[in-house]
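Following are the structures in question.
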Structure P
Amino acid sequence: MSILVPNGCIDLVSNADGQKACDAIQRQVALDFAPKWLQSDVIHYIGDSQTEKPQSGDRIVRIVKLSSDAGTLGSHWLDGAVPTGEVGVQTCKDDNVKWQSCLSHEILEMIGDPLATLCYQVGNLIWAGEVSDRVEDSDPTYIIDDVPVENFSLPSAFLEGSSGPWDFRGKCSSNIVLPNGYQLQVELGSGQWTQVTGALARKSKRVASETSRRAARMRRAGVKPSSLIVVPA
């Protein structure tokens with residue numbers, strides 16, 4: 001996975017800070033995430049280099065000043081067949097969110113489900129397999145080498161009748177969507193797409209924006225993203 005910082009963002013994220021964030025998230029992936037999900041990746045920090053290029057087959061994340069999708073702190077999608085992500089540093093700061101934690105969120109989900117196809121059947125529901133959405137912004141004390149990173153759900157969170165634990169940092173007392181989180185799901189039979197949404201979830205998470213993986217999942221099913229119904233957690 002390659003992390004790019006275009007020149008227009010270098011005044012907000014120095015190469016030293018970018019490298020530090022990527023090193024910490026690499027530790028998170030290797031020591032915390034991979035043992036639970038049995039998936040990993042090598043994070044290659046390119047920064048604003050004009051000579052280094054992403055490697056063949058890389059998943060690519062760009063650290064930019066402002067997110068291209070207004071109000072969305074970070075997102076990931078498919079650019080053709082290439083899993084691609086973005087984190088808006090100034091957008092995060094304006095919402096009082098650490099951009100490093102947002103970067104961690106995007107990277108974990110791109111590793112766990114690069115093509116946004118993973119899903120789980122729980123009773124009469126199909127849940128999207130997004131590992132950080134349910135527990136977004138749930139633990140500001142999750143810090144690695146002075147870098148804030150994102151909590152993530154465990155495989156047991158997607159199993160019917162699971163007795164837990166449900167997330168890595170132990171913030172879920174039951175298999176729930178936390179206050180800042182959200183869970184995309186579709187009901188078998190009716191085909192209705194809903195999103196279980198925490199009371200404190202950001203406005204941008206209450207719709208399936210055109211560049212979101214939630215919208216991509218719905219479009220693949222032949223459903224308009226605008227038809228998503230938001231229900232409280």
Structure Q
Amino acid sequence: MTMKVKIVGLVGSPRKAGNTEMMVDTALKSARETAGVQTEMITMAGRKVAPCTGCSYCFFHGGKCKVDDDAEEIIKKMVEADGLIVGSPVYFGSLTATLKALLERCLKLNTLKHPSGNKPYEEFKDDEVVFPLRNKVGGAIAVGGAPSGGQEKVIIDIHAFFHLNDMIVVSDGGIRTPAVHPHFGGVGQARRKKEIARDSYGLATSRSIGMRVAEVAQLIRRGIDARNGQKP
């Protein structure tokens with residue numbers, strides 16, 4: 001029986017219904033073509049997410065954050081997912097500020113397994129730290145205004161977040177042909193709103209990343225269920 005998995009697409013653009021959202025939506029539609037896959041899209045447009053202040057309160061208090069905004073709801077859905085597809089337009093060679101703030105706030109996830117309040121480093125340096133995003137599958141998408149507009153740099157920034165949370169990072173390897181050969185992730189080129197619809201290659205890489213995240217997420221889910229003694 002096909003494993004049931006959930007893939008969340010995170011759109012880092014502050015614009016609604018823009019090019020990045022179209023790319024992520026294309027990836028999610030492709031992922032749903034794999035039997036047993038459910039998807040959900042989360043857009044950062046209109047969201048209020050403050051940057052992390054590095055106060056370390058969450059580290060010693062079981063992941064509780066002092067800041068009350070939209071980050072809590074989004075991060076909860078990220079943790080519940082089996083796979084993440086994160087997309088961002090290129091802003092001065094990097095992620096959008098809102099998306100970067102959200103990823104920074106995920107610091108609240110990597111906390112002491114047995115929190116006991118603030119204490120000196122020497123007393124907790126060997127304690128176990130939990131990583132709730134561990135073994136989840138991550139794929140990245142970026143949209144720039146030029147062929148060399150910083151898309152791969154943005155994808156590398158997203159990959160860094162995946163790596164630091166002990167996730168499984170995949171390329172756009174769903175489609176493996178000379179025309180759409182696997183690279184770092186979904187890469188689109190567009191300047192005006194919805195112009196990405198004319199970028200056939202970019203949309204193909206989005207479909208490809210969706211396929212690959214779905215494929216690997218099911219493999220990981222199958223392994224986790226087998227380890228836990230569940231029959232497929």
Structure R
Amino acid sequence: MKNIKVKKIYRSKRRTIGLEVTSQGELIVRAPLVVPESKIFDFVNLKRTWILVKQKFIKERLKKVTNRKFVDGEEILFLGKAYRLKISNNDSIVLSEYLEFPRTYLKSPKKHLVEWYRISARNIISERCEYYSGKMGLKYNSIKINNAMKRLGSCGPRNSLNFSWLLMLLPQRVVDYVVVHELCHLEVKNHSDEFWNKVKTCLPNYLEQKKWLKINSSKLI
């Protein structure tokens with residue numbers, strides 16, 4: 001029987017052993033400080049079926065993404081909606097009934113598409129941050145758009161807000177939830193009841209968006 005490779009074991013004061021299969025299909029284990037390594041691998045072996053199914057799913061997904069072709073009809077996500085790709089003679093990407101993609105970009109299509117997502121994220125997220133911060137009476141120092149693949153948003157120690165361009169794949173209502181979530185961290189740095197009450201005051205239906213994000217974000221990424 002093939003052994004399951006553990007990429008990294010993180011130890012902390014947690015009480016239980018936790019498993020995570022990353023977006024690249026690698027297995028990360030989080031374990032209590034006092035649990036011997038033999039017990040950790042016994043637990044991994046106990047969960048081997050779940051791990052292998054998860055790794056197979058991710059491997060197939062990565063293969064599909066790697067084989068993506070930038071041709072007419074290919075589907076590209078933007079704010080939760082799938083647009084058909086249409087190769088055009090435009091000088092830049094244009095979003096209409098289709099996502100019109102310049103023929104001159106085909107030498108390095110992924111680079112140009114990601115840059116378009118980043119610019120879109122800067123414009124849309126800046127507008128949403130301004131809107132919700134005014135609504136809640138909060139102030140932030142800066143907004144940065146990054147390439148984070150798992151952490152879609154974060155709030156820095158100096159009240160800087162960081163967001164991944166991957167948010168542009170998600171529906172607008174979910175983007176708004178992530179924005180409000182990070183804005184609330186300007187005042188409450190943890191996930192206490194006080195924090196969630198603050199989120200709820202601004203977004204009464206936030207639980208719907210939180211659940212959607214938990215179920216769908218890994219698929220989109």
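Every number in this text was worked out from the coordinates using simple rules, so none of it is lab data. Fair warning: this is a prediction, and the values are worked out from it, not measured in the lab.
If helix-only ellipticity at 222 nm (-39500 (n - 2.57) for each DSSP H run of 4 or more, over all residues; to 500) is computed to be -14000, which of P, Q, R is the source? The read-out was computed on structure R.
Which structure, out of P, Q, R, was mean projected area of the Cα convex hull in nm², for residues 93-132 alone derived from, given a value of 4.1? For mean projected area of the Cα convex hull in nm², for residues 93-132 alone, the value 4.1 is produced by structure Q.
Here Cα extents along the principal axes in Å, for residues 117-172 alone was derived from just one of the structures P, Q, R, and that gives 51, 21, 14; the source is Q. Each of structures P, Q, R was scored by relative contact order in percent (Cα under 8 Å, 6 or more apart); the highest score is held by Q.
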